[in-house]
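Laboratory data are not the source of any read-out in this text; all were calculated from the coordinates shown. This structure is a prediction, so every number in the text was calculated from the model and none was measured. Cβ atoms are built from the backbone, for glycine too; each structure is taken alone.
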Structure I
Amino acid sequence: MRVVAADLISRARAGDGDAYRELTEPYHRELQVHCYRMLGSFQDAEDALQDTLLAAWRGLGKFEGRASLRTWLYRIATNRCLNARRSAGRRPAKEWDVPEVKPPEPTRLGQVVWLEPFPDALLEGGSNVPLGPEARYEQTESISLAFITALQVLSPRQLAVLILRDVLGFHANEVAEMLDSTVHSVARALKRARANLRRQRAATPDREPPPSADSPSEDAIVGKFVRAYEAADLDALVALLTDDVFISMPPMPFEYEGRDVVARFCASIFAAGRRFDLVPTRANGQPAFGAYLRAATGISHGVGLFVLTLSGDRICAMTRFESNVLPWFGLPRSLPNR
């Protein structure tokens with residue numbers, strides 16, 4: 001295997017593009033997921049991945065083989081993401097733009113308005129990666145929307161250290177080398193990152209774990225949600241929610257917390273006469289749906305993507321994204337009314 005890798009590296013250094021693709025392709029998916037954790041945005045993660053691959057291609061002559069190729073690629077990807085976090089302005093918050101719907105006052109305005117979903121179809125090869133002995137998080141948890149959102153509030157350096165150490169399990173000395181830092185500095189950043197993450201999670205009560213993906217239990221909750229939402233049955237929908245249910249809708253900053261206010265928000269949607277068809281998919285390891293607004297023309301137009309967070313046999317969070325994400329999930333812009 002090492003002989004094959006050495007041959008590919010030699011050929012790639014000589015300008016063989018096919019050899020370079022063969023050398024790096026096994027790491028594309030996991031690097032894309034890494035960039036997504038760092039940036040919280042699917043589009044930004046794709047840009048960072050391409051930037052990483054180009055930088056690695058140009059810098060392959062500097063690869064000395066002291067660390068593995070995988071570790072070297074993670075070093076480049078991490079630093080490209082840190083540059084993006086520090087230099088690029090985040091997408092601005094968007095004004096409420098749902099016609100004929102007057103929502104209740106939000107509970108609060110969210111900070112992470114650049115958050116985007118990650119298609120489960122692209123997680124294959126990106127979530128089942130070999131983890132180091134320092135990894136603290138299950139891979140399913142470390143791609144969930146709640147976890148990705150919590151990461152975005154950390155400082156860039158804390159974010160990078162926590163992901164590399166606690167999510168991927170790299171050793172402290174490896175992380176120090178990736179960040180051109182010291183083991184002591186990495187340890188301090190990790191301590192602060194863990195404390196900040198604990199403070200964020202302390203504001204969220206302990207909940208029952210979600211049912212297993214695609215299990216009968218998950219299917220039962222999801223089926224009830226689809227029937228209630230498509231029928232605009234507010235009572236049936238509210239019955240599925242936890243007391244502290246949470247709704248967010250990036251890039252709009254509006255957030256609602258608590259069953260009563262979420263019920264009023266959903267009532268404002270249904271009262272406008274808007275009726276939807278939902279098409280199932282999965283995002284961030286969670287059940288998701290393309291939402292299509294029915295029209296008198298007989299065509300339902302895509303208006304967004306809902307991602308559900310489940311707790312036991314209830315829904316504890318709903319995140320609504322813009323319709324521009326639908327193609328990432330192989331979903332059409334429109335479809336015939338059912």
Structure II
Amino acid sequence: MNDILTLGIESSCDETAAAVVLNGRKLLSNVISSSLELHKAYGGVVPEIASRKHLEFIVPVIDSALKEAGVPLEKVDVIGVTFGPGLVGGLLVGLMAAKGLAYATGKPLVGVHHLEGHISANYLESGNLKPPFITLVASGGHSHIVLVEDYGKYRILGRTRDDAAGEAYDKVSRALGLGYPGGPAIDKAAKSGNPKYFTFPKTRFKDSYDFSFSGIKTAVLNHLNSLKMAGQPVPVEDICASFQEAVCGILCENTFKAARDTGMKTVVLAGGVAANSRLRDLFDETAKKKGMVLEKPSRILCTDNGAMIASAAYFAYMKGRTSDLSLNAEATYSLEDM
């Protein structure tokens with residue numbers, strides 16, 4: 001079989017990214033330009049600012065990815081692009097660039113679901129990873145337990161019923177005065193804290209792998225208010241450590257329960273929250289105890305990037321899935337509909 005070079009384009013949030021991947025698994029380039037610093041003052045991503053920066057960065061980022069890979073555009077075989085879910089303004093920038101390139105070159109276009117991309121990031125660093133397997137996809141907007149039945153075939157077994165894990169991190173971080181984004185800030189502070197300082201609630205649902213993080217968020221806020229009303233000091237590091245222990249604990253518990261119940265021996269981490277040090281350690285420890293295989297991407301591939309989109313597009317293309325030029329941006333779209 002001939003080698004296939006895929007150009008992946010990602011612009012669903014605040015990262016403008018492009019990458020070139022060989023045969024879905026070999027990373028040749030990975031260029032990311034983030035507008036994160038511009039959003040910090042607002043405590044979250046401002047869609048209008050993100051969209052404007054995508055417009056500014058998209059062409060230079062694609063050019064850089066091709067140059068870094070040493071691959072001229074005419075040598076690219078497939079063009080993959082995130083079409084959703086995400087911020088529509090940003091998605092449209094990436095989509096228009098990808099569709100323009102596909103039209104101009106006559107190359108096939110493949111629309112990729114953002115979460116499908118996060119899952120596929122693991123194929124870039126594990127030559128042995130093949131479906132089926134269980135994956136936890138945890139990010140600022142999603143907390144899903146997914147059974148990957150085959151390349152491009154997904155069944156959601158559990159999901160958050162309110163806040164996503166990353167969203168809870170951001171809200172607690174804001175309340176503690178640690179700023180945005182909350183994940184790295186809380187993870188850093190937690191390293192100096194006592195995870196047993198306070199027992200925050202872990203919500204469990206009978207006969208379900210679903211999550212709920214609104215309760216733990218509220219518990220943290222109530223605890224903070226109680227300390228302030230009593231005039232007591234706020235042990236920020238201890239609260240961070242206790243909060244993180246509860247969130248990572250329930251993410252791990254439900255994921256490995258789903259793996260056990262489905263008979264899966266391989267568990268995969270994916271998404272921005274997968275960069276969290278405590279979550280990675282806890283999954284490592286649990287996988288070893290249960291005799292399971294754990295796969296997790298390096299931290300740079302946990303956050304939004306074009307490489308994961310290129311990998312997902314390759315496997316979709318190999319399954320015969322392509323998109324026409326009517327492909328549009330979708331703010332919300334189920335992974336199971338791929």
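Taking 67, 46, 30 as the value of Cα extents along the principal axes in Å derived from one of the structures shown (I, II), identify that structure.
II
Between structures I, II, where is mean count of other Cβ atoms within 10 Å over residues 41-48 highest?
Working: I: 20.6; II: 13.8.
Once mean count of other Cβ atoms within 10 Å over residues 41-48 is tallied for I, II, the winner is I.
Who wins on relative contact order in percent (Cα under 8 Å, 6 or more apart) among I, II, i.e. which is largest?
II
I have 2.6 for distance in nm of label points 7 Å out along Cα→Cβ at positions 57 and 305, calculated from one of the structures I, II. Which structure is it?
Matching structure: I.
Consider the structures I, II: one of them gives 2.3 for distance in nm of label points 7 Å out along Cα→Cβ at positions 33 and 217 as calculated from the coordinates. Say which.
Working through the options, I get structure I.
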